[in-house]
Structures are given as C-alpha cells and as structure tokens.
Structure P
Amino acid sequence: MKEKIRIGIMTYEDYKKRTMEIAAGKRKRKAEEPKVWFPSIESAMQVLSTKNQKLLRTIIDKRPDSISTLGKLTGRSVSNLSRTLKTMERYGLVKMTRKQRRVVPQVSARTLEVELDLSTGSD
C-alpha cells in the first residue's frame, strides 16, 4: 500500500485536452501531478463520501479476505459493495485481487491529497 495518492479535479474536456497534449508531446506529465482525476468535486465527494471513507478504513483495519466478509463487517450488501468497490478501483483507490474463488479488496493508499486548479474548468 502506498502512503499517499494525489487526486485531482478537472473537467472531462480539460482532462481530454491535457491527455491529448501529453500524447502529442506538447506537454510533459510532472511527477507531482495527480494520477487520479475526478471530473468534478461532486463526483469526488460521491466516491469519497463519509460512508465510503468508513468502508476504506474498515478494509485497512480489518483486512477482509473477501467482499462477503467485508459485507458482514460493514452491514452492506455484497452487490452494493461490488458496485462501490468497482468505482473506487476505476479511480485507483482500491485494488481487487482474485484469490482462488474470492475477490479480496485492498486499499491503494492511506492518504489522499486533493489538487484543485481554479484556473481551469468550464462554466
């Protein structure tokens, strides 16, 4: 597990423009730039809700050996957890590892650092 993941907030349009500039060699990605991007503060807050922060802490503290075990620890249904964890995995916040017939969730970092550039973005 990493100590910290840097996440950024950038509109889809700005993210696409940035990605195209990097691919074309017009821009270089800086080492300190976020690797995880959310399209809005609202989407970041939805994924990082209080309930989901508690879920991440439970995974760190209890190290469940499956999503079923995590469901028992949190009182959340397996289908709800699967959807939530897939979204978190898409953003790089968790890693899902298949071990035999089980899927084991692991948190990617203990700390999230948020970067918000107010000079970019659309109205």
Structure Q
Amino acid sequence: MLTNEIFSEWIHFAEGDLEVAKHITTMHKPKYEISCYHCQQCAEKALKAFLIFHFVQPKFIHDLVVLCSDCQEIDNSFANLDESCYVLNQYITNTRYPSSTELNEGDMEQAIDFAEKVLTFVKERTS
C-alpha cells in the first residue's frame, strides 16, 4: 500500500475517534471517560499519520508526548502541541480501567478541543 493511502487511512480513523468523542456529548448521561479516551486515540492516530506521511515508522506506543517529540524532529512547530499531548496522554489508561480519577464535562470538552487541535495541526501540515 502506498504511503499516501496509509496516511489517509490513519487520518480517517483519527476522524472517527473524534466523531465518537463528540457524539458521546449528546448522550443523556455522557460517559466522560469514554469520550476522553477517544480524544487520546484521535491525537495518537493523527501524530502517527504525520510520521507515516514523512516515511517514518511510528513507534508501537501510546505515549503522545513521545510521539509529538518524534514529530518535532521533522517539524519543530509541533512543540505547539506539547500541552495538548500532555493532557490527552493521561486518558490512555485512566479512562480504560477503574481508577480514582473522576472526569467531568469540562474535562471532556477540553479533551475534544485538544484532539481537534492536534488533528487540524497535522492536516494543515500534510495537505
């Protein structure tokens, strides 16, 4: 499969995660942790798509801070995503398993904003 096709597939899946995260906000009792998890997944797939676009095999990790750092080696403007990646990073495990972390609507809205920021940033640099 060509790199462009692989890149497009990763972006498509990132967009799907963001769509699910937003849809959850319309539920009678939104599952904040599930929405935040999909936001993390959106950002992870977008960052990996950027690396693939530049012919770099992404690491088999979920750590957004590390992936963003890898992107910064190609384009140092990815430093603008450090805060977004740091915040979203906490949702990879805290949202998938029972924990003492309680999330609220504000956390969910921030996660959606940060996921959109990462996805848009990647798309702007790969179009």
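Please treat every number below as a calculation from the coordinates, not as lab data. This is a predicted model, so every value here is computed, not measured. Cβ atoms are built from the backbone, for glycine too; each structure is taken alone.
Who wins on relative contact order in percent (Cα under 8 Å, 6 or more apart) among P, Q, i.e. which is largest?
Working: P: 40; Q: 32.
When relative contact order in percent (Cα under 8 Å, 6 or more apart) is computed for each of P, Q, structure P gives the biggest number.
Taking Cα extents along the principal axes in Å, for residues 63-102 alone from the coordinates of each of P, Q, which one would give 25, 22, 16? Mind dumping the intermediate values first?
Working: P: 25, 22, 16; Q: 37, 13, 8.
Among P, Q, the structure yielding 25, 22, 16 for Cα extents along the principal axes in Å, for residues 63-102 alone is P.
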Computing Rg and Dmax of the Cα atoms in Å for each of P, Q, the value 14.1, 44 comes from structure Q
Re distance in nm of label points 7 Å out along Cα→Cβ at positions 23 and 71: value 3.9 computed from one entry in P, Q; matching entry is structure P
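If helix-only ellipticity at 222 nm (-39500 (n - 2.57) for each DSSP H run of 4 or more, over all residues; to 500) is calculated from each of P, Q, which structure is the one that comes out at -21000?
On the way: P: -13000; Q: -21000.
Among P, Q, the structure yielding -21000 for helix-only ellipticity at 222 nm (-39500 (n - 2.57) for each DSSP H run of 4 or more, over all residues; to 500) is Q.
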